[in-house]
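**Q** Just below sit the structures, each encoded as structure tokens.
Taken together, the values in this text are just the output of simple stated rules run on the coordinates, not laboratory data. Everything quoted here is computed from the prediction, not taken from an experiment.
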Structure I
Amino acid sequence: MTTRCIQCCCSAVLAMGISLVGHWAPALADWNRFRGPNGTGVAEGPAPVQWSPTQNLKWKIPLPGPGVSSPIVIGDRLFVTCYSGYGVSRDNVGDMEQLQRHLLCINAKTGEQLWQQDIPNTAREDAFSGMGVPSHGYASHTPTSDGEHVYVFFGKGGVLAFDFEGKQLWQADVGTDSDPRRWGSSSSPILIDNVLVVTAGPESRALIGLDKATGQELWRADSDGFGMVWGTPAIAPAGDLEEIVIGAPYEIWALNPENGKLRWYCDAMDTESFSSSIVVQHDKIFAIEGRGGGSIAVQTGGRDDVTKTKVLWSGRDNGRFGTPIVVGERLYSFSGGVVTCLDTSNGEEVFRERLRSSSSQNTTSGTDGGGRRGGRGGRGFGGMDYSSPVTAAGKIYYTNGRGETFVIAAGTEFEQLAVNQVTGDNETFSATPAISDGAIYLRSDKHLYCVAND
């Protein structure tokens, strides 16, 4: 079963002479998009292993509202998005006309707020009801940056660009439709040279390339399948070329970043939606997805249907919302309080173990994803862990909805090194941590935290 049928409309890329040559290369310490450079989750240098509210907590600041977007860090500037005015809690949903998004710029070293931009709502959003939207709210897309500008995506609210002093440069509309279940959207934008790539799945059933300087649409790849995509694309090498890779219902797709045209596809997980993101390592891509489960490794490159020629292995390993991570020759995924390690060469299981919680329960199993049994963890309904793992210096960090960050050794045997919390208060942690210049940045629905060795 497929909903591929990708149609491409190139509106300006050739006429404008846009060059896709010469990437902006982020500094080693920069964490410039969802899960850092190219979404790998891999940080340069070491990071703290242990912390608490009284140990290695460098600073803590309140946020003007909730959100599940991750912070990004460019040099000494941290950017994070939030929302307020509507849908802050089930107890007081409020009036959608009061919904605002916020972009904050923070001094990453000191926690000082440098500026805040408040963006009024411009379109009627999906209601704060049911299973989907209350789990993540209205600031779910992680920003991205080219080192001089920061780009944010707010779903029906559109895409906006700001300079590092907070001046808005442009705003672009990428659609106001909804996904079939009205779960809202969460895919984060990425940059490839001069093109800002936006997965406007629920909004317009499309992957859209925008000129990063003006917001003008350069190309659009349309497919009904994008309507059930919540993952973020990545860039994969294919010989002398590059391709945009993304998971979609039942398939993996690779598109040409110059025009959005489909280069190849392959059969993948037997699932009608794709919530996690693709991971790229060299010329291979990996994915683990929930709602039926499935794992896959695919060689990049090729044309048209590469199911029989480029799929290296596939399995039934189960994920959910979190994106897996590759460290060395092993693929790690976290779901339901369990970490699974696979051999990247063949997909065989290396180990599968339960994480040990810091709470009175000795495992994280049976919780609602916020560390509390049978309830609605934090704001979320039905409780799910949304964060994805990241890694630094041979250690893997994973934060659950309750705010416990598990640290395990990246190896062939399970070794849990620590489990840490920055607060004992009732806060919900759904964002993936950022790691930059030896510090770990965690955001909850109420605060932003910086953890660094004293």
Structure II
Amino acid sequence: MSSSKAPANAIRPFGWADKIGYSLGDMGCNFSFQLVSTYMQLFYMQYIGIEEGAYAIIIILSKIFDAVNDIVIGNLVDTKRIGKKSKYMPWILLGGITLIIFNVMLFAPVQGFSQWGKYIWCLGAYCLWSIAYTMVNVPYGSLHSVITDDPQQKVSLSTFRSIGAALPGIIVMIVLPKVVYETKINELGEEVDILKGPTLLPVALVFGVVALVAFWATTKLVKERVNHKSDDNTVGFKAIMSSVKSFFTNRAMIGATIASVASVALFNSTMSLNNMVFQYFFHDTGKMGLAMVGSYAPMIIFMALMGKLTKKFGKKTVIVTTMLIGAISGIVSLVLPISPDSTGMILYIVCLMGLNLGNAGFQISVWAIIADCIEVSYRQTGKSEEGSLYALYSFFRKLAQGIGQAVVALGLSAIGFVEGENAVQPADFGDKVKSLYFILLAVGSLIAFLSMKFIYNIGKKEEDAFAQKIAEAE
């Protein structure tokens, strides 16, 4: 048996409080993450006035910083208790408080700074935000492994985590455009939608406060039931290197991580291109919410079916099948004649539904998958490294976010984007940005499919073996 449980009379059974509380934790994380993923790039390029090439370099430098930041914080979470009752909850609250501060700092109106001042502020604010986000996200993600060791309960936690992540996404994509965009007439006499940069500062503050309340609720509703007893007491640099070795010798973790990098970099971190499609191709940012409905429809369906499907076929089979559908949809989307009118908009949304169907299965169950990978590592090494392993995985997800933003910035430069608040884009820019968006989504689908199909190696047989060992130990 991989873990020992607390006495039955010491803690209530796993139930709805855990699922709701865990979903609120990712809701809190995503109020910050979705805002930064969707609007940071637009804010600094369209409002602050940072060139796309310089922005790409800033993002790459910030991810080099993250390589150290994530591993160090993951090790601290594993080895330093800052509360008596819980290994993870105090870290979540501390991270939530600091996240408010750096959310605001990241969207400060620094357009009056010199160009180098803008570069330094953007890089510094983003690095500080990354520290705060890691302080809350790593312990929150590690919590999944200690709430329950039942495979189906882990799937339900992963599903509820996806539900929690969906609400901020809906608000960011449907509600915020009505707040942060305004319609103006440009120099050519055309009606265009312009980003209102100053509105993002109060939005960042409100989102930060809401996130902190959600984190607090998580600490009150979720209970830790699984205690991984470690055979190793290594700390400091040796502990970090031990965790790095555990991570890179875990084939399942490598496969899941590559798929996550593709998904985050070329799906989650390219949503700013969706905004631009509505801004410059359809010339109607008010209808961006329709695209969000299309994006989330497959996920809503899968949330209802995921438990039954994974129980019958296994998580890997379900994910690989849906990812193949997504990859095919992405390729087809590139050749369809989408026009900049209502008919074309409907076809565009249908294309997104096909692509997001491919991504839905993975997005919903990815956290259960990572919990399985961490369990495999514990069985192989006998070391309790939940925080460090999740931190390494989190680093690659954040690296993917940076890669995605850098790819978007360089892609925009290649198709002729003109930065600045009142810039006029080339006549064919809208069509090119639509094609760029579909290309990135299709490539992301294909990479994720190949990784989960040929590298990730926890199939239905292995999942059943986990369940059998738990049953034998009870």
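**Q** Supply the structure label, taken from I, II, corresponding to helix-only ellipticity at 222 nm (-39500 (n - 2.57) for each DSSP H run of 4 or more, over all residues; to 500) with the calculated value -24500. Before the final figure, lay out the partial values.
**A** Values: I: -500; II: -24500.
The structure behind it is II.
**Q** Match the computed value 21.6 of Kirkwood radius over Cα pairs in Å to one of the structures I, II, and report its label.
**A** Going through each structure in turn, the value belongs to I.
**Q** Comparing I, II, where is relative contact order in percent (Cα under 8 Å, 6 or more apart) highest?
**A** Largest value of relative contact order in percent (Cα under 8 Å, 6 or more apart): II.
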